[in-house]
Structure formats: structure tokens, C-alpha cells
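Below you'll find the structures, each written out as C-alpha cells.
Taken together, the values in this text are just the output of simple stated rules run on the coordinates, not laboratory data. Everything quoted here is computed from the prediction, not taken from an experiment. Cβ atoms are built from the backbone, for glycine too; each structure is taken alone.
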Structure I
Amino acid sequence: MDGYDDARVRMTYEAAVYREQLSLLRKEMERISLSTLDISNAARTVESLKLENAIIPVGGSAFIHAKITDTKVIVPIGGEYALEMDKEEARKELQKRVEATREAVIKLNDEFSKITERLRGISMKIEEAEMAGKLSRRVDEGIKEDYI
């Protein structure tokens, strides 16, 4: 393998790593976006919570009728723990989480853009190395023909 091929192989590997990073970032942004939607829905539900009759989902697309007798909300706080909060406190906590997930998506999007730019740069270098390699081989073939 000559120097051109070594450089091309190294850059091709680097491009593959960047593509994999982009794929992982894309999946993470999708996951966080879904989480943002879920938390936003919970915040809207908490905001509209009233002492009244309601239809409550119990899973598997099944619902039950229930009467809401208290507007306290149980909010998960991590590590399989939850905290009971009053309606306003829960709404604020959920809104903070929505903002945090939106900020995370913005940061991931910035990182996505940076990696995309690096991938473009390395792709251009790969093309240049391939063209240089082809040119070198043509020159070598031309020199051989001159001596035959």
C-alpha cells in the first residue's frame, strides 16, 4: 500500500466513525424529543387538573371512570423515587424538565452540525486522496509505457 492508500484508508475509517456518531446523535435527539412531548403532555394535564369526574387511562388502551378528589401530583424524581407535590409545584417542575430536554436537543443539534461539518471535510479529503492516487497511477503507467 502506498502513502495515498494509507491516508485514504485512515480517512475512510474516520468518516465511518463520524457517520456512526451522527446516527447515535440522531437517535438520542429523537428519544429526547419524545420525552419532551411526554413531559409537555403531563404538564398540560397537571395544569388543567380539577376536582371533577375524569376518564383515566389504565394501559392497553383501556380507561376507567374516576372522581378526582385531590389535586396533588406524584412526580418521579429519579432512582425509582417519587415526590408528592401540589398542582402548581408539579407544573413548575414539569416545565423545568421540558426546558431541560429542549436545551439538550439544542446542544445535540449543535454537536450534530459540528460532526456533519467534519464529515464533509474528511469526505472532501478522501476524494482528493483518491484523485491524487489515480493521477499517481496514471503517471506511473505513463512512465512504464515510455520504457516499453
Structure II
Amino acid sequence: MRAPKYGSERDVYLADSLVNLLAQHVATCGTTGKDQWLFAGDGEDPPHQNTVGYWWRKTLRDAGLSGIKLHDLRHFYASGLIAAGCDVVTVQRSLGHAKATTTLNTYAHLWPTAEDRTRKAAESIMSASLGHQEASELADEVSRRHPS
């Protein structure tokens, strides 16, 4: 295991459920070495990155999956933050990117556009004005009368 890239050290905010899962792991399995690693490698060291890669590939194989790289979890995490409404700077900091442009170059297509936000706002206004059921029925009626 190696230190993160220079300047990319950061706090990682964990979900309470993950903290609970890690606490359960520590209670069941303990930690390793003077640095209290969660997962054991040789001696008092964390596992080597090749070992982690092997564990990942074995897990995928055992689950009947393929074609998913360990690094894909990073993209999954970033896209989940974006889907949950996190802004560029929040995602940038979570990933340890030095610049927001790095984050945007990779993930800009995942943020909703102004048009998406406008559509969502219009739907919200319509639903609030007509009642949710009535808005859906009106949309269905328009679709029936004017098929595409």
C-alpha cells in the first residue's frame, strides 16, 4: 500500500451504515499490526495492491461477474454522489482531485442540465397545482390525443 498522491490526502465522509459495518468487522476480526489495519497482509503490513486485486477478481468470479475493475468502484461512488445532488466541489474533494476541471472532464455528463432542472421544476409545479394523480392523468390524456 502506498500513500495517496501528494496533496490528495483528505477526509472521507462515511455513511453511518458503513461505519457500523466496519465496527462489526473490527469486533469480529480485530485489526492487524501496530497501525491497526482492517485487512491483513504479510506481517504487520496491509495487503499488497496485487493481493487486493486478486481478492477483487476472485470475488467477481465467485459472484459470476466479470468486466468490473476495482477502480470502477471509484466511478460508481462519484456517480452516486452526483445522483444524490452533490455539487462539483464536493465530488472533487471526495475524489481528491486537485482541480474541479478534472472532476468535470470526467463526470460533467452526469450532472443534470438546466433543461433537466427546468423539466423537473415544471413537473413539480404542475403536480402541486393539479394534484399528483391529476397531473399524471392529464399527461396520459395528452399522449392519447397526440401520439408521437
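Annotations
- Entry that produces -27000 once helix-only ellipticity at 222 nm (-39500 (n - 2.57) for each DSSP H run of 4 or more, over all residues; to 500) is calculated, selected from I, II: I
- Here P(r) over Cα pairs in 10 Å bins from 0, in percent, for residues 65-112 alone was derived from just one of the structures I, II, and that gives 23, 35, 27, 12, 3; the source is I.
- Computed 28.4, 98 for Rg and Dmax of the Cα atoms in Å - originating structure among I, II: I
- Answer label among I, II for the case where distance in nm of label points 7 Å out along Cα→Cβ at positions 17 and 121, calculated from the coordinates, equals 1.4: I
- Set I, II, criterion relative contact order in percent (Cα under 8 Å, 6 or more apart): the highest-scoring structure is I.
- If FRET efficiency 1/(1 + (r/R0)^6) of positions 9 and 137 (r between Cβ atoms, R0 = 35 Å, to 0.05) is computed and equals 0.05, the structure in I, II: II
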